Structure P
Amino acid sequence: MSLFAMAQAQIERGADLIGLRDDYRVLLRSPKNEVIVNFPVQLDDGRFELFRGYRIQHNNVLGPYKGGMRFSPDVDLDEVKALATWMTFKTALVNVPFGGAKGGVTIDPAERSDEEMSRVVRRFTHALGNNIGPEHDIPAPDLGTNAQTMVWMMDTYANSVNGLDRQNVKRVVTGKTVACGGSLGRDKATGTGVAICLAHHLENEDRTVDGLRVAIQGFGNVGEHTARELHAMGAHIVAVADHTGAVMVEDAVLDPEDLWRHVSEAGGVSGYRHADTISTEEFFSADVDVIVPAAIENQVTPERIERLKAQIIVEGANGPTTRDAEQQLVDGGVVVIPDVLANAGGVIVSYFEWVQNKVSQQWPLSEVDYRLRQQLWDACDHVDRARERHHCTRREAAYIVAIERLAQVYDQRGIWP
């Protein structure tokens, strides 16, 4: 099924378990707004090219729309609708007063110069106009974008508003560089959150991360920081895969810092001299305790789990497990910590950044990390309690927690007029 259909099916599974009213289901199935813009950009050689960008605003009953901007050649309407939908339930689950949105541009950043990317980002931001705003819709980095992308967006937006308001709109985006108003700890927040969720699950079983063998798919922002966090907690990172290939060590441990230096120079993990090259299929059948899919969607498939040895999957990416594969995993006793919980660290610290900008403060890293752990640990506790009440999967329990919070607000606010 399409990603958006997958997202809708996940909502229905949670809604069925709590008998959610049909009118609330109607409200939560589809986005409120779908913004599509086509905008011209002058390339380095003087030619003009027309790009297509999206901003899908799924739901804002809990607060301003919130979600990343994805720059990839695979970006399309179905994908961003699914990602925006997941954001609504992610923010509700971790009790952040934001709604759900997602956006992006169909482009391959690897094929563009920095100057071209700057023009693309600025033209896209200008084309969106007042469809984004610091109290309305707040973008953040995602696949193919980074802190510099967010600074370009912020600067473009700031220079498009009344001059008296320019210093008040830094919070129009989150995930900025620290120098331009970003939060300490935002770059590592999603990876830190993955590690926290894994540690929470293991604590319930009187175990720790120390000594676990871990494989990580994807070594971008999420995968890299997940590796660093788990390595610091004593886990053994033994296999890593990305778009260039996969590498593994049998009787040793990969050093995330050294691997990142290689990736920064070579563009991917392929060719890393301190590990053996393996296939993607061998990666998924590696002798490990935990696999963290932190790349793109639909990577954990029924075919790939036939030889799966890992007993825990922590979804660092959005939608990495197909519906059929998840059912097989659950039937086989494999623990799946779902994406709406596992990778929510990013949006939690994005909220912290938004608050810091709002009150003109910068919190120390220790405070950011403490608040992140407290908020995400609490969300894990709520998921566990929902799972015990309804005897369901962790994903279904996560949606139950989120849906109940959304439904409570709809009960109290009503639908006007």
Structure Q
Amino acid sequence: MIGALWSPGDSYLALVVLVLLSLSAFFALAETSLVRMSRSRARGLRDEGRRGAEALVRLTDAPEKFLNPLLLLVLICQLVSATLVGVLAGHLFGAAGVLIATVLEVVIIFVIFEAIPKNFAVAHPDTAALISAPVVGTLLRFAPIRWTATALLAIAQWVIGFFGTTGSPHRMTESEVLAMADVAHEDQAIASEERNFIHSVIEFGDTVVREVMVPRIDMVDVASDATVREALRVAIESGRSRLPVLGDGVDDVVGIVNLRLLAALVDEGRGEESVATHAVAVNFVPETKRVASLLAEIRHAQSHLVIVVDEYGGTAGLVTLEDILEELVGEITDESDQSVPVAAASMGAITLSGRLNIDDANLDYDLSLPKDGWDTIGGLVLDLAGGVPEIGEELYTRDYRLTVTRLDGRRVEEVRVEQVES
């Protein structure tokens, strides 16, 4: 009988095996949860005041320092426990003990003490990480483990360096931040407006002035020989608060006047004076300038309107503070703005303004229109057509059929976008 073969020494051996397997399960849980934990999530848990989060932040700041010791501890616990199980089974069952020990190790060690803890860590990453982080942090302060960790880290870095890599820790990229925002939106952790705002903020640093400017063809301006009263009338009729003052044509901008000043001058009876005498100096920026740096300049400037010039020094358009802010918060409309035509069609098509930025169209309407050398829907159509298209002309990208529905001279005003099967 097995009971007759069981001795006090076997009881101690079984107890040691149970302790080692329990430690193996804990270390497996810690390994999975800590490796899957990002620095940003750990800091978020700390900001929420969760218990154990401070230790978790310290570990995620240097994951290479805890990973090797944990792997070593898991290996030691499993190897020693497996050996002891084999000894115990051989003592109890003789030659058949090898087979019994193998079955016990595969079923019990893998399923109960390996798979279950790791799956729990995957299903409950925050809880598992917060539980294990303080214990792992304490173990790493134990001198033998700390020395072992240092030795293992040095060996790992030497091997990594041998294959020509630096071994530097992974740094989060912009694409990962955008993907995190998309996942958070899919999980309903953030609203679609919040996701769009995150996308806008990230992409803001890469946006150039050309992408947000009002093109020269849409500029509302006033001649330098016009009177203050005439300039005020133009500003009121166009709904503009600031106007460029032109000298010898659109490429000769000599100053900027604003509506408030013009109204004050007319109220003082000075409406017949030349508008040029009241214009303030104009700031010029290249069309390739980053919008983020331009925003910083406008915040400290007296005028919220700047003139954009191309590489030849000609006027390409103008940019206002409102144009820049719209890149962050979306379209800002008031009573003087004309609504941009966007309508859902019965067959799943949408009609977009030719002036709409392609990035905005892709983000707001879940499209994937190509962008390569142009900024707007109209620019894409002109490039596909190889010239000025006609109303009703159909053009194709890989995924979409673009139909020109309205023109204004040579400008594409409206385009119907329909998805086609690849």
With helix-only ellipticity at 222 nm (-39500 (n - 2.57) for each DSSP H run of 4 or more, over all residues; to 500) coming out at -16000, pick the structure among P, Q it was computed from.
Q
Value 1.22, calculated as Rg/Rh (Cα atoms, Kirkwood Rh), for residues 161-304 alone from one of P, Q, is from structure Q
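Quick check on the output: 34, 28, 18 is Cα extents along the principal axes in Å, for residues 249-312 alone, derived from one of P, Q. Which one produced it?
The correct label is P.
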Which structure, out of P, Q, was distance in nm of label points 7 Å out along Cα→Cβ at positions 17 and 369 calculated from, if the result is 3.3?
P
P, Q: which one has mean count of other Cβ atoms within 10 Å over residues 193-200, as calculated, at 16.2?
Q
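Using the calculated result 4.3 for distance in nm of label points 7 Å out along Cα→Cβ at positions 65 and 281, pick out the matching structure from P, Q.
Source structure for this number: P.
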When relative contact order in percent (Cα under 8 Å, 6 or more apart) is computed for each of P, Q, which one produces 16?
P
Give the label, chosen from P, Q, of the structure having the highest value of Cα Rg over 2.2 N^0.38 Å.
Q
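Any read-out appearing in this document is the output of simple, stated calculations on the displayed coordinates, not a laboratory observation. These figures come from a predicted structure and were not determined experimentally. Cβ atoms are built from the backbone, for glycine too; each structure is taken alone.
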